[in-house]
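Read the figures in this text as sums done on the coordinates, not as results from a lab. Please read all numbers here as calculations on a predicted model, not as lab measurements. Cβ atoms are built from the backbone, for glycine too; each structure is taken alone.
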Structure P
Amino acid sequence: MEIEVAPLTELPEGRGVRVETAGHRIALFRIGDDVYALGDRCSHAEASLAEGEVFDREVECPRHGAEFDLRTGRPLSLPATRPVPVYAAEVRDGVVYLTIDEEGDRS
């Protein structure tokens with residue numbers, strides 16, 4: 001299912017924004033004209049990744065400092081050892097759309 005989320009211009013550069021849509025809690029990150037979408041719960045301690053600091057294409061969990069790759073959701077440092085869900089994000093005509101798998105993980 002494809003969902004219209006927001007105009008690209010409403011997403012802050014280099015910071016996370018949490019959205020809830022279709023039963024999913026998702027952290028959106030804008031870097032330039034690219035948008036990345038991850039499940040908004042750290043796989044280690046349930047903290048909101050949207051509140052974390054962004055460095056290049058990585059986000060650091062605000063609770064214990066685990067880092068995740070924005071492209072793959074894979075943990076890049078301890079204490080996290082499991083990836084977080086990744087959602088396909090696309091920008092068309094200045095609007096951000098997410099593709100949500102209705103049967104997939106509900107973060």
Structure Q
Amino acid sequence: MHPDDQEFVKKVEGLYKKLNYSDYYSILGIEKWATLDKIKKAYYTAAKEFHPDRHLSLPSETLKNKLNAIFSYLTEGYKILSDSKMRMSYDHNLSNKPAKKS
């Protein structure tokens with residue numbers, strides 16, 4: 001495996017572990033007050049990097065499934081954060097969640 005591939009695998013593994021406890025803002029790497037342009041830019045940057053079609057040669061199905069989960073989460077986040085009504089509802093639900101213990 002190429003060294004760049006190993007770095008990408010580490011990135012996928014790390015991001016996948018964060019999916020269960022991270023909100024859309026942190027997965028996209030943006031602030032909660034980000035503008036629509038920043039949301040769009042963050043999504044397209046992440047989508048370009050993590051799109052499953054770009055990584056057809058990954059060594060395992062498990063890794064491909066993780067990549068699909070990441071891409072789906074990114075896409076869902078973009079869909080919600082780029083729609084003002086859905087974003088408002090998401091933000092409201094986010095602020096009403098109890099803090100998680102680490």
helix-only ellipticity at 222 nm (-39500 (n - 2.57) for each DSSP H run of 4 or more, over all residues; to 500) from the coordinates reads 0; which among P, Q | P
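I have 63 for percent of Cα pairs over 12 Å apart, for residues 30-69 alone, calculated from one of the structures P, Q. Which structure is it?
Attributed to the structure labelled Q.
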A value of 1.0 was computed for distance in nm of label points 7 Å out along Cα→Cβ at positions 14 and 54; which of P, Q is the source structure?
-> P
If log10 I(q)/I(0) by the Debye sum over Cα atoms at q = 0.17, 0.20, 0.24 Å⁻¹ is computed and equals -0.81, -1.03, -1.30, the structure in P, Q | Q
Mean count of other Cβ atoms within 10 Å over residues 22-29 from the coordinates reads 17.2; which among P, Q = Q
